[in-house]
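Any read-out appearing in this document is the output of simple, stated calculations on the displayed coordinates, not a laboratory observation. Worth saying up front: this structure is predicted, and the values here are computed from it rather than measured. Cβ atoms are built from the backbone, for glycine too; each structure is taken alone.
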Structure I
Amino acid sequence: MKCPACSSLDSRVVDSRTTKEGNAIRRRRECESCRHRFTTYERPEVTWPLIVKKDGSRGNYDREKIRLGIQKALEKRPVPAEEQEAIVDRIERFILDTGEKEVPTTVIGEKVMDELRETDQVAYVRFASVYRSFGTIRDFEEELQKLGQDRP
């Protein structure tokens, strides 16, 4: 595994464990050259469905897009990186469990919002405002009102 600090190809595994969801192996590595420590994840190779965008075009699934959207919504919120990765893992499991050859981005976006609603309400509203293209304060008020009705 190439070291992200010095690009050396010599590294050793310091620690190895399965993620909470059991769908990946997390490995802590140490570069033999510069002693930099870094984390890698080993996941099984799967056949992903095509993602159907709002304009009807199709593209390949990209975990990074989902991870970045969640990370942006949770910016400066008290949600650890491990939980953010767990959210992405659950969304991936959901996509695979559909069993479909094509999955619309609308279905994925709604699943992201469901996960964020359960994790952090502020992040949920942030994501929803972009995803649903809020244009006015009234749009925010309506979403906050719905959010308040969902909670006991």
Structure II
Amino acid sequence: MDKKPVALVAADIPVRKTRSAYPPEFVPRLGERMKRPLGDQFGLTIFGVNLTTLPPGAMSAMRHAHTKQDEFVYILEGTPTLITDAGETVLSPGMCAGFPCGTGDAHHLVNRGATDVVYIEIGDRTLGDEASYPDDDIVAIKTPDGTRKFTRKDGTPY
């Protein structure tokens, strides 16, 4: 069994090598988003934790809603704009937001400011989760091996 660390400095964890699992035509829209997979360092399997940095102009993801996965963000630095079905809310350090699964309320963060946004994001890893993207022709399904399979809304693959 691999020996996992007891504690680490989050900023020292390497940035995830793959910018996104989205089909290639969607990846440039994210900007230069950087994710440091904190939970993976400790062998967490039930939920994921990332330290995410959004430089100016970057976004967290395309606006989406999950069927089975809850998500939570806590803002450490910067002032991202949270966009949901209800509209836009500017967040600031110390603020947090939660996104319960099954509501259909699509969300994402966009950095419209001049400085980096840094936040912690937490989400569970429930198999069978689907993510819908109301602004784009894409659907994501969490497969039994834990990866995401992307299709168009009509079911054709990318």
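The maximum of mean count of other Cβ atoms within 10 Å over residues 55-62 over structures I, II, that is, the highest value, falls on II.
Looking across I, II, the calculation of Kirkwood radius over Cα pairs in Å, for residues 23-78 alone that yields 14.7 traces back to I.
Identify the structure, out of I, II, from whose coordinates mean count of other Cβ atoms within 10 Å over residues 47-54 was calculated to give 13.8. Checking each candidate, the match is I. Where does the value 1.1 come from, among I, II, when distance in nm of label points 7 Å out along Cα→Cβ at positions 7 and 31 is the thing being computed? Source structure for this number: I.
With Rg/Rh (Cα atoms, Kirkwood Rh) derived from the coordinates and found to be 1.05, which of I, II does the value describe? Corresponding structure: I. Largest in relative contact order in percent (Cα under 8 Å, 6 or more apart) among the labelled structures I, II is structure II. Figure out for me which of the structures I, II the number 0.10 belongs to, where FRET efficiency 1/(1 + (r/R0)^6) of positions 15 and 143 (r between Cβ atoms, R0 = 30 Å, to 0.05) was derived from the coordinates. Computed on structure I.
Which structure, out of I, II, was helix-only ellipticity at 222 nm (-39500 (n - 2.57) for each DSSP H run of 4 or more, over all residues; to 500) derived from, given a value of -500? It must be structure II, since only it matches.
With respect to mean count of other Cβ atoms within 10 Å over residues 63-70, the largest value across structures I, II is given by II.
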